[in-house]
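Structures given as structure tokens follow.
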Structure P
């Protein structure tokens with residue numbers, strides 16, 4: 001950990017903390033590499049690529065420009081940016097209206113998945129790494145909390161930092177997710193209820209598309225935006241969960257359960273158990289069933 005305050009050739013005035021994560025944090029947690037803030041004194045372009053890190057920053061005052069893989073994005077006070085630093089990127093403050101930034105460089109095993117979700121949910125911005133938070137002050141508080149964890153070496157500081165980063169990334173994804181209209185939300189809720197009641201029906205997805213006059217791709221996308229899982233996977237999940245219930249609490253043969261659960265395909269049934277439970281359906285029943293003990 002290193003706390004540094006400096007001015008570089010009258011270009012910026014910055015205050016930052018560098019952190020070297022423990023081996024445990026690298027393998028198991030979200031962790032920071034650097035957190036800080038700066039005030040630009042005059043324009044200076046900072047550019048990088050091939051850096052194993054993710055960068056989140058907010059513009060608290062002024063304006064500037066971020067370039068990602070050759071495409072420019074102008075940002076101003078109230079905007080935020082999330083970047084994968086493996087990509088070629090640069091940023092520079094505006095000459096007439098120099099910016100002030102707060103930022104955190106972070107990484108971790110789950111960081112790429114969070115970033116991919118951000119990119120997917122920010123499609124409305126045409127792949128831009130820029131968005132406007134609903135509440136910039138909330139992001140400032142999270143960054144302050146992350147920084148405060150680095151002020152002193154504590155046994156739990158990396159765990160607390162990981163929680164703050166999770167909160168940060170969750171808030172980012174929430175802010176860039178386009179919420180469905182009230183009528184769309186009601187429709188999707190009705191579809192969810194229908195699935196819970198009818199998941200055993202064959203060709204259920206096709207039936208729901210016909211009933212609600214929507215194509216399969218659109219319905220899957222809309223459902224995922226609201227519930228975090230596309231409709232096809234939700235139907236399959238309900239069927240798989242029911243299959244596990246039948247294995248645990250009945251003595252029905254596996255062949256019957258394949259059909260009754262709605263999965264209907266023996267190969268798919270077998271694959272689901274191996275992939276999701278790490279064992280066959282027969283092994284699952286032997287380990288989990290209450291009637292099979294004695």
Structure Q
């Protein structure tokens with residue numbers, strides 16, 4: 001028994017060992033999510049739980065100003081201190097996270113619904129449909145997203161609905177390309193050919209045969225798009241065209257702290273750190289799930 005165990009371990013470690021065991025070990029490693037994935041997931045769940053708890057836990061009012069505690073350091077009353085107007089920074093960070101997650105959990109799914117439809121049609125029908133979708137996607141990518149977002153929010157108003165729709169518009173190209181690549185991958189598989197031979201309609205093939213297979217990698221990619229939406233929302237708030245004050249957002253908090261860097265650098269540092277950890281966590285989760293779904297990036 002000991003010899004069998006040691007030989008199996010040696011075969012896994014030795015690069016010129018049993019090829020089947022090496023391949024199976026690699027596949028097993030790819031199926032594991034890993035510690036980094038769960039750490040990233042824990043951070044996202046922690047922030048989500050904090051934002052939900054603002055409805056029933058006694059958080060301080062993020063808009064209340066206490067001029068007797070301006071630029072206060074952390075303590076029992078103010079866990080991470082106050083800003084230049086005496087507002088509780090911890091409460092503002094949690095409420096700002098609520099805005100970011102509201103955008104991150106709505107914009108990508110709107111873009112995914114449109115991009116999934118366009119990408120599947122382009123990859124399945126090809127020809128003129130594929131060319132038309134490619135021209136549309138290239139046109140969206142060619143126009144600067146910040147310029148269009150500023151223009152739309154300026155004329156339509158900086159409401160949360162308009163912000164979600166503008167950001168969703170710029171998530172369409174990413175989902176379209178991923179959906180098209182995976183549709184091309186599965187369109188010539190045996191189950192699709194068999195369904196076509198049995199006289200199934202195009203709509204039935206798209207919905208019953210292709211959609212369940214294409215949906216998995218597209219859904220995994222949505223985590224990466226969520227990080228993009230948080231960055232874009234933070235950028236717009238930093239520029240002053242996002243959600244108007246006094247509603248706290250991470251981007252606006254960073255902007256407000258620029259003039260106070262010498263007096264209280266934590267005003268900008270804390271929201272920057274929260275945004276960094278959130279974006280990093282979403283990217284790590286998305287990369288791991290994308291690796292497990294084995295997306296063929298060469299077809300993008």
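The numbers here are math on the coordinates, done by the rules we state, and not lab data. In this text, all values refer to a predicted model and were calculated from it rather than measured experimentally. Cβ atoms are built from the backbone, for glycine too; each structure is taken alone.
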Quiz prompt | Test item: helix-only ellipticity at 222 nm (-39500 (n - 2.57) for each DSSP H run of 4 or more, over all residues; to 500) calculated as -22500, pick one of P, Q | solution = Q
Self-check item: Label whose coordinates, when distance in nm of label points 7 Å out along Cα→Cβ at positions 70 and 270 is calculated, return 1.8 (choices P, Q)
Solution: Q
Quiz item: With volume of the Cα convex hull per residue in Å³ derived from the coordinates and found to be 173, which of P, Q does the value describe?
Solution: P
Quiz item: Which of the displayed structures (P, Q) returns the greatest value of relative contact order in percent (Cα under 8 Å, 6 or more apart) on calculation?
Solution: Q
